[in-house]
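Values quoted throughout were computed directly from the atomic coordinates according to the rules given, and no laboratory measurement underlies them. This structure is a prediction, so every number in the text was calculated from the model and none was measured. Cβ atoms are built from the backbone, for glycine too; each structure is taken alone.
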Structure P
Amino acid sequence: MDHDGIKHELKQFIVESLMLKDVRANDIESEAPLFVEGLGLDSIDALEFGMVLSREYGVNIKANDERNKDIFQSVGSLAAFIKGHRRKEGFPS
């Protein structure tokens, strides 16, 4: 799967896994911040979404990783991280 395909899937996962009622996947801009002024996600959302990412894409995101702020900056940064950090075969490429 290419970078744009991953971004599209991530938007769907954000809306579905975090049960965002007033947000559609197409409403999420790829480079818009996910936290505070963007979608307004919080640290609990990040933990929940991190588990989804691990299950769906085989990436390992630890709660205390210093890179989390950069990884979760936007859908685009998440897609780039996933593309470069899959740990198992069989996950979407």
Structure Q
Amino acid sequence: MTEYIQIEPESTDDPAEMRLITNMTLSDEREVYRSTAEGEEGSALAQALFSVPGLAELTIEGPALTIRADPDTEWHNLIEDLTAALKDFFL
């Protein structure tokens, strides 16, 4: 992949949810994973992201990820780890 992924976190109206907006199309279809078990059986990208501790739910749609954290996970840690996982995935 020749393009470098850029990631911008964005708040939502739901305090338990965040969006990560990228400069790349992550999926051509909407992918919804309501649990770690679903994510571990999902797309290669979902599997890579669910290897990050603290991710509870994930929706991949176009250039965006909508994420929910486990209740005891701090947002800044989860976002840092997911950002690293995305960059590793696209290297």
* To do: Taking distance in nm of label points 7 Å out along Cα→Cβ at positions 17 and 65 as the quantity of interest, name the structure among P, Q where it is greatest.
  => Q
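Suppose you compute helix-only ellipticity at 222 nm (-39500 (n - 2.57) for each DSSP H run of 4 or more, over all residues; to 500) for every structure in P, Q: which one lands on -8000?
Structure Q accounts for this read-out.
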* 31 is what came out when relative contact order in percent (Cα under 8 Å, 6 or more apart) was calculated for one structure; which of P, Q is it? -> Q
* To do: Figure out for me which of the structures P, Q the number 2.8 belongs to, where distance in nm of label points 7 Å out along Cα→Cβ at positions 25 and 41 was derived from the coordinates.
  => Q
